[in-house]
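Next up, some structures in structure tokens.
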Structure P
Amino acid sequence: MNVKVSELMTESVVTAEPHQSIEHVRKMLESNEITAVPVVDSEQHPVGVISATDLAHDLKPGAPISGIMTEKVYTVPQYDDVSIAARVMRNHKIHRVVVTHEQKVVGMLSAFDLLKLVEDHRFVAKNAPQRSKRKGSKRE
């Protein structure tokens, strides 16, 4: 299954900057009907991630998101196999990764995006090993 991250990722990624207010980012998520955005510096390098869950608490609306964003950003290059992205998400128990090209944000890949592989039948589960039916088999 050599599907690349770039084939499944969301390309038109909305980003935020650390100085933007909590209320501004809340409205950004709502108006774009998304649940998270990467937080980037002036050169589009990822410096954090902010999600709707981060904003669900009773927070001061004018405060900058830099105080509540998740600073640990998990990224995958756009040319990696989606299996790498899936492994990162599973190992770190996260729902999305930031996709980069030359260390700049170019997209997002979510667990829902990975489900497209199953939906489009591009991934086929292997059959479980079967028990031998031969008499006298040493495996019995």
Structure Q
Amino acid sequence: MAERPLVYFLCTGNACRSQMAEGWARQLLPPPWQAASAGVEPTRLDERAVAAMAEVGVDISAQAAKAIDPALLRSAHLVITLCADADLRCPVLPAQVARRHWPLPDPAQATGSASEVQAVFRQVRDALRERIVALAQELPHFS
């Protein structure tokens, strides 16, 4: 297991949902929990996700899309997949690694005007915050 307990968020491209989840988790999880994210086919960080998070004071602009790191995957305490593709393609995890699936819509696939699309990014951002706040309440607190 990792020296510090880790929550690892996985999505297909590591462009939107998993990046926003990592940003929220870094802010909301209790110490010493840490967060990371990756994609099964990483692309690049979506600027609309960066903008949605900036609106609520969470800066994810320095984050970058990354491929799944096998060492992080093995050492994580909890792996959370955020899309059906990542859920299906997630590598087999060691028995001690817990796994959850939070199926959320891909805001990058939203259609409509720029403001309508950004509204979808905000909805996903807010749903992720709610789930991570709830997760923080159930994670063991270490001293």
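Some points to look at:
- Ranking P, Q by volume of the Cα convex hull per residue in Å³, the structure that comes out highest: P
- Relative contact order in percent (Cα under 8 Å, 6 or more apart) - structure with the largest value, from P, Q: Q
- Here helix-only ellipticity at 222 nm (-39500 (n - 2.57) for each DSSP H run of 4 or more, over all residues; to 500) was derived from just one of the structures P, Q, and that gives -7500; the source is P.
- Which entry (P, Q) yields the derived value 1.00 for FRET efficiency 1/(1 + (r/R0)^6) of positions 82 and 130 (r between Cβ atoms, R0 = 30 Å, to 0.05): Q
None of the figures in this text is laboratory data; all of them are computed from the coordinates on show. Worth saying up front: this structure is predicted, and the values here are computed from it rather than measured. Cβ atoms are built from the backbone, for glycine too; each structure is taken alone.
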